[in-house]
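Each structure below is given as structure tokens.
Derivation of every value follows stated rules applied to the coordinates shown; laboratory data play no part. Just so you know, these numbers come straight off a predicted model, no measurement behind them. Cβ atoms are built from the backbone, for glycine too; each structure is taken alone.
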Structure 1
Amino acid sequence: MGAGGFRDFEAVSSNFTTRQLKALGCRPGTHGQLRSPSDSTFRRVINACEVRTFVRIVGQWMLEQEISAMARLAFDGKTLRGSGRRDGKPLQIFSAVTHHLRLTLEQVPIEEKTNEIPNFIPLLKELDPPPGTLITADAMHSQQESARYVVQEMGGDYLFGLKGNQSGILERAQRLLARQAFPPEAEAKWEKHHDRLECRQVARVAVSPEEIGLVGCWQVIAVKRDRIPMNPAKPPGQPEVGYYVSSIALDALSDEEISQLIRDHWSAIENGVHYRRDVSFQEDQCRVKDRIGAEMLAVMRNLTVGLYELELERGRTQADSMRNWMKGQTFSNAHRMLRRSTAAAV
């Protein structure tokens with residue numbers, strides 16, 4: 001319903017009917033009328049929850065909503081800027097999101113004095129995806145142990161970004177790809193995205209794990225991106241080249257399919273989840289510093305993003321944005337939607 005914090009929860013619930021307040025278990029006031037919860041009540045209740053249990057319940061519910069949800073999973077982290085840890089830094093959350101419907105199936109907090117890397121394999125173990133699952137992640141996870149676990153322990157495939165954190169692998173990839181030119185400019189296909197034209201060209205080379213120096217790697221990929229603003233007053237951007245490594249055999253997917261997988265990863269993470277949490281919920285402006293409360297609210301936002309995607313997929317909303325969709329929500333609508341989605345999954 002668009003509420004992004006405890007005070008917003010109080011403001012929304014103050015408009016609930018007596019029947020809705022009764023359904024929430026609210027207590028009567030001095031005049032016998034049911035009182036809507038205050039922000040401090042929401043704070044106490046939510047901070048008393050067991051976060052991991054709540055994450056598992058919501059994740060399992062999400063998993064039941066999408067057929068083949070585990071087929072392709074995107075992994076990435078996000079900082080909750082208004083939250084806090086004992087070391088004074090904002091809390092960071094590491095999540096697994098489905099490519100198709102952008103459903104967040106699992107999330108874990110990143111502990112102090114560490115980063116996403118130590119959380120990658122534990123998160124995969126928690127999810128326990130079936131063999132054949134494709135895992136996509138940014139360059140931070142182009143690690144030997146991460147690659148080994150995906151292909152050898154899990155029996156899946158990976159598509160990882162590649163940057164300077166693995167300089168040796170990147171240098172070898174660039175040297176091998178230098179032999180494979182991008183397609184001619186005349187064959188480039190331009191597409192309109194938002195306020196600009198975009199062109200992506202792919203170059204790929206088959207490698208062996210020993211040749212590139214990464215467990216299970218069978219190809220390296222370069223994607224050249226050109227962007228031209230629709231507004232002629234804006235200067236065109238400089239071409240960018242991104243590098244990737246994958247355990248997928250070179251002849252298993254076409255250039256177009258590989259390019260789409262890369263786009264699907266960023267569409268699921270950045271556009272599907274992070275952008276909506278930042279813009280629709282103004283997550284960076286939320287000042288819930290309690291670790292449990294911040295984590296719980298993050299799960300609730302993920303659930304709401306998932307509900308919106310499910311409503312779009314099932315043709316049950318005509319809203320052109322998540323923000324407009326939330327403006328039309330009421331307590332009764334949200335309750336019916338949850339019950340309907342659960343029934344559809346069963």
Structure 2
Amino acid sequence: MEKFVKTGDFCPNEACPDHGKLQDDQRRNIKKIGKTKRGVQRFQCKTCLSTFTETTGTIFFRKRATEQEILRALTLLAEGSRISSVSRVTGHKEDTILAWLREAAQHAEQVEDALMADFQVKRGQLDALWSYVGNKGEKKGYAETEVSGQFWRSTLLDMDSRLRVARGIAKDETQASIEVFQTLKRRGHPEGPPPLISDGWGGIDAAMIAVYGMVPEYGGHGRPPTHKKPGADWQYVQMVKQRDEHGRLQGVKIQVIFGKKAEVIALLGKSTAYIERSNLTSRLFNGRLARKTLAFSKDVAMHRAAAAWEDCYYNLVRPHKSLRLPVSDAPGLRRWSPRTPAMTRDGYLRLVMPACTAAWMSPL
């Protein structure tokens with residue numbers, strides 16, 4: 001059974017011969033050597049004689065604020081509060097909270113890479129939503145640049161668990177989708193994309209081919225091929241919404257891009273409701289994505305950091321109402337057992353997530 005290790009289970013000194021080696025009955029090279037003035041446990045490696053504390057390698061290392069204060073501020077951000085609001089509530093400077101968010105996002109991305117290194121999506125939904133960075137771009141008379149104006153955030157959702165598997169942020173939906181597929185290729189889908197359904201916005205099929213497509217072998221006649229082609233086993237369908245001149249939805253047309261129509265529709269269905277609801281959750285709980293607001297990101301790096309922290313909090317901490325399990329119908333007893341998206345999958349995620357979620361939620 002896989003589990004998360006904590007500081008004190010191994011020596012963090014990279015120059016130490018026992019670096020990264022977990023403690024067991026044969027290897028006991030880590031010992032406790034008291035606590036700091038603030039009550040933080042200190043350790044020493046008997047092999048290299050280096051010392052470290054239990055916060056080494058965490059977002060709490062060398063922080064003046066307590067763990068509860070830092071977690072409270074980060075939780076408020078994940079629940080939709082703005083930086084200025086969190087600053088007023090907690091009494092910490094905005095720059096300090098931004099620094100905490102940057103570190104939390106780096107750790108969140110590392111957790112994602114570790115937990116979803118081999119994660120495979122059986123059925124996925126992909127969609128993008130727009131937001132602003134720096135200014136509101138051409139809408140308010142500003143020039144669109146590489147670091148300001150309108151940005152698109154693409155998110156790939158696992159239909160069975162509602163887990164946010166990958167995201168991409170770029171100036172257009174095609175480039176954002178390319179980032180999504182590059183993440184999938186680095187993790188559980190190195191050979192080809194998973195079966196996907198999206199709306200009718202163009203560019204996603206081009207992104208799939210750009211990342212996963214292969215140039216056909218030269219057959220010996222004519223010019224050698226130079227353009228990438230999709231795989232024969234790919235499955236991708238679009239749900240094209242048809243609207244009238246006022247923008248009202250009139251109907252939906254299913255368009256199969258890759259794969260056999262009957263098989264693709266039987267697997268993926270004819271709806272993108274899960275990812276659209278996930279995008280609505282992002283609009284609600286990420287203050288930087290709210291419509292008609294002054295709280296949009298002023299820096300691309302912080303925009304990405306907020307997205308990484310939001311996805312990690314969504315996957316690991318926030319219970320998803322549609323995933324809860326019935327416990328009892330008896331009056332006065334607890335009726336439901338809440339579950340996060342990461343607690344619903346089989347395999348290693350299901351083993352490690354409950355312990356991880358409890359560890360994240362206990363200090364809050």
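Below is a table of values for the structure above.
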read-out	value
Parent structure of the calculated result 3.6, given that distance in nm of label points 7 Å out along Cα→Cβ at positions 124 and 188 is the read-out and 1, 2 the choices	1
Source structure (of 1, 2) for distance in nm of label points 7 Å out along Cα→Cβ at positions 20 and 156, computed value 3.9	1
Winner on distance in nm of label points 7 Å out along Cα→Cβ at positions 100 and 268 once structures 1, 2 are ranked, highest first	2
Among 1, 2, which structure scores highest (criterion: distance in nm of label points 7 Å out along Cα→Cβ at positions 28 and 180)	1
Among 1, 2, structure where distance in nm of label points 7 Å out along Cα→Cβ at positions 132 and 252 as derived comes to 1.2	1
Top of 1, 2 by distance in nm of label points 7 Å out along Cα→Cβ at positions 12 and 148, largest first	1
Ranking 1, 2 by relative contact order in percent (Cα under 8 Å, 6 or more apart), the structure that comes out highest	1
Origin of the derived value -0.29, -1.04, -1.17 (log10 I(q)/I(0) by the Debye sum over Cα atoms at q = 0.06, 0.12, 0.13 Å⁻¹; candidates 1, 2)	2
Top of 1, 2 by distance in nm of label points 7 Å out along Cα→Cβ at positions 204 and 324, largest first	1
